[in-house]
Structure I
């Protein structure tokens, strides 16, 4: 797992090496074990080193070893930071090339089926110099071009430079586990694993993209479109690859994969044994590494399922890491202890504190690059800090289980509404179990359906109701609301989708994409690779999305498919648990603890879209009554202003 960067000027530049080193330094945390550079013009190649370059690569005679050549005005520069997980030797150093030095790659990811692909390539005459999956990715591209992407199982973002054809290619995994950002104008093209690497370049303006700001502040969406919140910086979207002609700077992007979806609500057969087999295979593939592998344990069904399978597959000791909030109703330690005290487990409990959040808050914002969804991001950041202290480089994470198997309360409401529409009203209210009393369940579903009906009758009226009925919304200026009303209507139209279609949106474009980005930044900030079978095992994911939504919630149980297939593996108390509330934290207490910081922040803030006088007037009341508000809406406003301060945006 690594960090990658690149920059090119068609006419060459004597400052290109300076810039690529600055970009690489900005993402050093992603790969503290090694660094490398390639500088190139249309004729010559120069392989350069840095302060963190492994001495072994200097002594090697590989095609990608450090060279003594020098290029005064390179056209292209590639940079790489390495977190060594597989092939820890010089043969895993990057940038890496083929024997003829025609194709060069910088790669961030893990290809879990690289050994079978390597065998197929060897059958076609390809020869390999090392044992890394990076070399397999490069040769697969050389053999099959972009069609190789459909053979890959794993997570990746990479760039390949074809020196002879003067082309640059880049690609990203199907579901966006690994990141890639780029900027493209009339004079240059640059890419990086994180936005902060692009911000070090000259003439990159730190202007805010108004539509992205609206989507975050009003809708709670991050990176919902190709354009980032930094105007001019784009994201290579999941399941896409990019082709760039170096001389003309002409750039095109292409989608190579679309997740299939079963739209029908008719009951079909599925096999719990087959589903378990797919999970078992995904875990086994991701357990392979040349360093110790641990796991994050929350006490919920997703992480418990993955860890139970992991423990079943190997007698090897596994370090597990849990975040705990003693004396809080949101504490998960009791549930986590069921597996945490399992034989062969090293269980480490982590205790995030409010004062630690305050001490690390601005650093956390810088780590994330863009505004994030809630203070629970700090809980994960703190957990990764604990993992790093134990010198663990790879951890399993259950991210994606809710979006894959239908684990959120909203999913039950959507299915209840679908059943009512189809005439199954009694079933809808009987099985709409949200952990509340029967009458509260009925009231919750009825309220949800009434709001849906209001939106259907008049989206504009619903928009005005939403804007005026929520106290925190008064802090967002009408100009921002009015300029992007279409985005609001388009977003809420998704709540009219059938359950499976809504899950498909969440998995490919919505919540999961943001959660994966947050997880990547937190883990890579600490030099840790997270592996997420529920988010990138495409055979498993396609199997589950081939099952209609009405089967995914049954008998008062969310995640019915996962619960059924884990009967013989997960302890019953965890398997049948219904009160799991997600990766929750004591947000109300934490926002209270940072009241003084936020008061000073608001006092000093100026903004085009936040009505600072209104926010200043109501801030204390909002914080005091946080439990009565949607605390995440207030948080978004405060986080946005904090982000502007940290990223030096006027």
Structure II
């Protein structure tokens, strides 16, 4: 996490000019000894799905693009024929053979002329290149077979796009006439970091070579095999997420029923995962499968929030409640057994076989996604069927409905909001007025949509205003997650604006909204406390929570106005000491961060004055988000 620290910042927050002091101050009164409600321990978390190349080409660290050789009318995308010197070869897709029944297609290379110094083969350009760093090992593998053992060894190389020079190379054994997996390691020397590189597989003899599932990984977070990008995982960890909602919204449903996220096809060895189309016009490798999602939760100490397919896909295809839906209900029960079952259960034993002996703890299960778009009106019946079956076997699970229900009260209801900043300024008190006798609320997707590919500062202000309402009502709101989480900022990488974290092949950055999320989730108590405000600015928002065991108060302040806001903070008869403050501010609402200027807007942390008192004066800078920690004395 990038933080700027200046001990003098606290002084800068005091009324600095006569012009400011002449403005009527807003008075915020806090009653620290009057708890209102418990704060949900899972309030802030992550929502994820395959969009904007969030998994493939994003978080999932695989460097080879189209590793299973899917073909379009223009050929095998991202793969190209290599004919060095006077070598001659042809490249095609062979739909009659592959390394497994799940992957029954392969790349066929017919080499008509080649020798040791003039090799023929194929190259992969990766996801907008392949990021290489100095003195780094890259682990890869491929499946191969040949028409005869005389084909000779396979050479695997990383090559610079602009120089043509080999950066790292390895030689594998001559393939046999049956499919076999071959592992290799490529280690770079002292090189300049760059994404302008590609992968080459080549041979120096005539014959026919078939290739399948070609893969290459950089070092991954926690050194997990088939793991995730380190920089992106570190940014997510800095958000202190309490949960992860997966495998996604639209990605769960698919455009068609046959294109839904079928979890059983995403577990086990990669060679046994058939892949599938995603709803956002590119193919999913399914490298991030069910177990990888659960391990992601494990790595960041998050609670899994599992969404199960509930019989609706986005092209208005649905499954009627009753006998037709029963196989899908059973599939969900099998999935829950895979996640939570012991080794003495069928699917728990398969999880153990897949490499994770211990069951995962699970509290929340979401039935479908955004079923309010289903024009058939079948969701209430579908939800009831899932609810009955799951509760019969797992009575303690909390089941989430994706829309309001008329005939029954769900445990939790998922609300989604995608709005402009003005809407969030007007609606920050939305949940103050919600009936507490209804279901608990999961704000499963929300965002202030201003700025692209990532939010500008006006969006961050709208987000922060909204989050004060989430905190203030966290007796009702059990979870909330910004969406979408990730976006690849390379040309063609974005399908939806606005997105929280941006990245390209080499690096990543947090938006102003990202830092607002970090600030809110980093300091949050276990209870809200009583408070009131007088003379409020229409663009002033706040929330206050208390860490009871540590006797700490966390005050979130948002000034979305273009003018400074004098603020008088009173703690009544209580004495407190301001310990530290974190400030996020910008000079204009359109200011933002970017891949080339990632640190234009970052939080600035300062120590407090260490003055003990019951009243403090502050002037909130224009366009500012601030978190102050007070210690009760």
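Readers should treat all values here as calculations from the given coordinates under stated rules, not as data from a laboratory. As the structure is a computational prediction, the values presented were derived from the model and not from experiment. Cβ atoms are built from the backbone, for glycine too; each structure is taken alone.
Identify which of structures I, II gives the largest calculated value of distance in nm of label points 7 Å out along Cα→Cβ at positions 178 and 618.
The maximum falls on structure II.
To which of I, II does the computed value 13.6, 40 (Rg and Dmax of the Cα atoms in Å, for residues 162-217 alone) belong?
II
Suppose you compute mean count of other Cβ atoms within 10 Å over residues 66-73 for every structure in I, II: which one lands on 17.8?
Source structure: II.
Assuming 15 is relative contact order in percent (Cα under 8 Å, 6 or more apart) as calculated from a single structure, say which of I, II it is.
Going through each structure in turn, the value belongs to I.
Identify which of structures I, II gives the largest calculated value of FRET efficiency 1/(1 + (r/R0)^6) of positions 170 and 530 (r between Cβ atoms, R0 = 25 Å, to 0.05).
I
When Kirkwood radius over Cα pairs in Å is computed for each of I, II, which one produces 25.9?
I
Could you tell me which structure in I, II was used to calculate helix-only ellipticity at 222 nm (-39500 (n - 2.57) for each DSSP H run of 4 or more, over all residues; to 500) as -4500?
Computing helix-only ellipticity at 222 nm (-39500 (n - 2.57) for each DSSP H run of 4 or more, over all residues; to 500) on every structure in I, II gives -4500 only for II.
Starting from the value 55, 41, 33: which structure in I, II was Cα extents along the principal axes in Å, for residues 154-321 alone calculated from?
I
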